[in-house]
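Some structures are shown below for you to check.
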Structure I
Amino acid sequence: MNLDGIEVFVKVVQAGSFSRAAKILGMPNSTVSAKVSQLERGLGVTLLQRTTRKLSLTQAGETYFQQCAQALDALEAAERELANTRNEPQGSLRITAPVEIGHGVLPGVIRAYLQKHAQVTVDLVVSNRILDLVTERIDIAIRAGKLKDSRLIARRFTLGRFALWASPAYVKSDSAPSHPRQLSKHNFLQFSPFKNRPLELTNGKENIKIAVSGRLLADDFEVLRSMAVLGEGIAFLPSLLCSEEKIHNKLVKILPEWHGETVSFSLVYPAQRFVSSKIRAFVTAAEEVLKSRT
């Protein structure tokens, strides 16, 4: 199919002459004439009757022109729609995230994203299972730790450092620790994947490892955060996950000069030549929200 020739043919008919069409298309007259002739040879029919004074369509040319003009209009409309899609996000954005981030950090990002872009919807899959982005039709995945798939495009975010958190009432009590060594005597709200590890803290000058214990183990940071708010003990949590509780004075840092390692995650999506505006807009929303909370 000679799309180039079809476009020139339609423009010649619309302009009423080869010379006017050539001027509109920015081509020499000879090139315009040659493209129409090539189209006719390929189709095996005469589309235009040419005289020195008049240009007219044959019966076959009239039918072909009407169909081609409609088709070109549809293609132009499709291009305009794609241009609008690039500029204004629209459609459904399917996201997957592990439980801790899906419960703690992501709602604020999604809220900002939906408020700013009225033509999008979000389909969130909260799971600690690593989903295949192509098979599961995932647009964006939130992944913790080192990425194994180099085919993915990644934007890394920091959740802040791990710190010791407890309720204000716990901090005001006489038993609140004044040094990390005293933590072994406290009820520690433990993240179960870390239960066999000593607590590692630093103040920038000194590093220390402390064996801690407690009556509650959970594999969900949100549960540990909620129990800390209730005054049930001390939790070792990423600081960003406690930002709202800190603002509303529900949690405060224990031993604020001491902290653990930095926590980060990656926002990833499949490599593609043109990244959709809905993905780019979500990355921007994450950058804005998480920057304001660090």
Structure II
Amino acid sequence: MISMDYKAVAIDLDGTLCTNREIHPKDKEALERTLEKKIPIVPATTRMRFSTSLILEEVNIDEYPLICNNGARVISPGWKSEGEYEDWYESYLDRNVAEELLLYSDEKNYEITTVFKEKKYWSKRRGQKHGESSLYPVTRLVENNIEALNKGPPLSLMMRSDINGRNGLKDFESYARDFFQKVRLDRHHSSQEWMALTVYTSEISKKQALELVCEKIDISIDGVLAIGDDEVDIGLLKSAGQGIAMGNSPCSVKKVADEIAPSCENQGVEWALRNYVL
């Protein structure tokens, strides 16, 4: 392999660049060397802006745009600092659809994460206090899932298997499919294991978000090196000039990739940047 004249890198976070919110020093060094070459690195993640900024706190990466919330939000450079950025794009779930899904979740006693631009809400578990911050300042607890809609329509809903069980995921996914014309359902995996489900408005994707970013920074999407590990990254990998799947990706992702990198735990990002950019 030889390095190519790529104009930008689009990179997923969890399962691609980081494990348990940690970035390996070799991957961090490769990111910094890429940025030194003035090649834009655009994070393309399911995470919110706030948690993305925590993970990438030590990387000088926010001079370039951010794709977050799986493409439901695209943010200008300066996105690490409150008040220093612009929202280039945002897309919300239909409020009536969100209400139906959250009422169903409350009926079934499922715990749903209701995600807004800068806040997310969980239904509280036994022993937790109402309104208590569980992990980050952006997290709030509510008595019932439906209470979160007091804040307006959300960007997305997320359901996790470690809390609700695999059967709960399947049941919720089946119910949400009744709204197929208005929602996009994305499964999230750890290697082959289905770990979570997210619900977005049907019009969003990382691919669409990357197209907007390319237009804003005046490059062709053919000049982008994209790196990802999950089914939500498939459109990204297929549309970019070069799509690289991590070694820990599900088979469905590896099938569409141009190249397979080592796993996240084995610094696949450093491998990809070394071979194709550096």
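A few remarks follow.
- When mean count of other Cβ atoms within 10 Å over residues 41-48 is computed for each of I, II, the largest belongs to: II
- Parent structure of the calculated result 0.45, given that FRET efficiency 1/(1 + (r/R0)^6) of positions 121 and 225 (r between Cβ atoms, R0 = 35 Å, to 0.05) is the read-out and I, II the choices: II
- With distance in nm of label points 7 Å out along Cα→Cβ at positions 161 and 233 derived as 2.4, matching label from I, II: I
- Which entry (I, II) yields the derived value 49, 10, 5 for semi-axes √(5λ) of the Cα gyration tensor in Å, for residues 57-112 alone: I
- Origin of the derived value 14.0 (mean count of other Cβ atoms within 10 Å over residues 25-32; candidates I, II): I
- Test item: distance in nm of label points 7 Å out along Cα→Cβ at positions 9 and 193 calculated as 6.3, pick one of I, II: I
- Given 7, 30, 36, 21, 6, 0 for P(r) over Cα pairs in 10 Å bins from 0, in percent, calculated: source structure among I, II: II
- Structure responsible for 1.2, with distance in nm of label points 7 Å out along Cα→Cβ at positions 49 and 209 calculated and labels I, II on offer: II
- At a computed -12500 (helix-only ellipticity at 222 nm (-39500 (n - 2.57) for each DSSP H run of 4 or more, over all residues; to 500)), which of I, II: I
- Here the criterion is FRET efficiency 1/(1 + (r/R0)^6) of positions 33 and 241 (r between Cβ atoms, R0 = 30 Å, to 0.05), and among I, II the highest value is seen for II.
Each value in this text was obtained by applying a stated rule to the coordinates, not by laboratory testing. Worth saying up front: this structure is predicted, and the values here are computed from it rather than measured. Cβ atoms are built from the backbone, for glycine too; each structure is taken alone.
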